[in-house]
Structure I
């Protein structure tokens, strides 16, 4: 794989939009000289990233006192078949964000974060749910990281062969990859009078997931999303 400087982006608009279009991230860190990388749901509020997990998690117990971490997201857009093995590649969009992880310990801040953990993906949903119990709140830990530096990498080139290779009788193509929402599958134990709420309309069959996630983020954090769009 070739590493090209022109694929790097460092502006907030690009970085924030790629983060907001993702639901799953990978958090990398070191515990006792052993590297770890953990997948988890996350969300962004301004220059701050949040993620959650079990209070019993070894990861979260260790990522609570300013430990350095790297959080990454990747959107795979295509697989690229070229005329040489060296030029086979993929079109993608990715972000690497660096900072120091800290546990959310303030009770009110934690309660708000646990609401955002749901409402970031499904705006306004928490208000219609059964309230969390004290034990559920205690069992869930929330970690935040202020982004100290971040960079995005984007490849959107498609087939990129060496000039002389285009004359070779070898097939080449780009295979687009899309993550689409499937047909919703209602819980079979719903009460007879319960129907799918209108607030879930953005999550409709055949729609790109990242479009629904961007809409959800804009609804939940309108000012934050406006700043990201303006790159300010």
Structure II
């Protein structure tokens, strides 16, 4: 009787572990970029990162490719991976899209906001103020994204909402840096509070107008900051 060789086992556990390592490396690098620890133009050396994280270069390379897909990193010939930076033209396009899409979402969603929505929005405003005074930059972008998501959640336009959330992520780290250096966080806090107040009072056209102005002002300030930064 001839015994058949045992079936080859698929390396599922190894593959899963490998993907988990790559995702963990990407998450940590993403945090450092968004928090401003790695500035625009900073070179991300695979061998140094592999040594720091005690992993092979393969998951590091995959993590960098993921960050490139997200627009946080650019992989250049002869230089490898570097932290990307936005141009004033890119910022103008991003904020023009936001100013076009977000008031439309608020107009559709605002009348359907519930008491629970307002409770969550006010809780975010309180935490935002606390983090502002504590200078916890890493939370500002997260709270800002969640604030806008809650405002638009009842618009019934999931594709548009997904585009807006992507736009918020694209300019998050630059906006955080610019606002923290120019003192714009206090203004953003005031305008966010006014947005909630106007919606709660049913003044949705005024809220949409304020939202558009708020987005345009941040975009204008960010473009000026990038232009000055490039001159320095």
Structure III
């Protein structure tokens, strides 16, 4: 039985809001994020695709925009994001990705908008950084913020990224890393050597953020 798209969206959005309302969320190093926002800086939150679910509720006063696949599933995700006041531009690595990044870069420069990038999305390889966040940093001067998220009780979906869906009332810890230097200092160009060096840096910092947070992750 196939439900009408409008009904499917309604059910997904309300399920998402209901689960989020039960989560016991703790944030670490949020003060640095809020201080940078108060000073008018643009931020680029970089995280792994499987940990995205629990980041969205903490947007709060921040205006955050994410890149969402132009697929049918992306239609549903866009509505879920909108329910939590997170904006979306549509694109993927195979369909309109550069156009989406350029659109997001324009928004970051003309508005008080921050970006959320799942840096191994939309199709992997899992936990291997791509260039999207680095491109935005170079283009906008925005500061990269590595983020790791631990969900104590979660379902892991049988997808390429082992996407984590937190169970109701789960404890969730969101750990923000140290903010990178201003974008064009961190990523002065988008040459291959610069991108490779910074992708390795981002992967290393994301791994280090998980030490002592996510069971099984060791130094």
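Quick check on the output: 3.3 is distance in nm of label points 7 Å out along Cα→Cβ at positions 135 and 167, derived from one of I, II, III. Which one produced it?
Computing distance in nm of label points 7 Å out along Cα→Cβ at positions 135 and 167 on every structure in I, II, III gives 3.3 only for II.
Name the one structure among I, II, III that volume of the Cα convex hull per residue in Å³ of 125 was derived from. Could you put the intermediate results ahead of the total?
Working: I: 170; II: 191; III: 125.
Only structure III yields this read-out.
Could you tell me which structure in I, II, III was used to calculate helix-only ellipticity at 222 nm (-39500 (n - 2.57) for each DSSP H run of 4 or more, over all residues; to 500) as -12000?
It must be structure III, since only it matches.
No value in this document is a laboratory result; all are computed from the given coordinates. These figures come from a predicted structure and were not determined experimentally. Cβ atoms are built from the backbone, for glycine too; each structure is taken alone.
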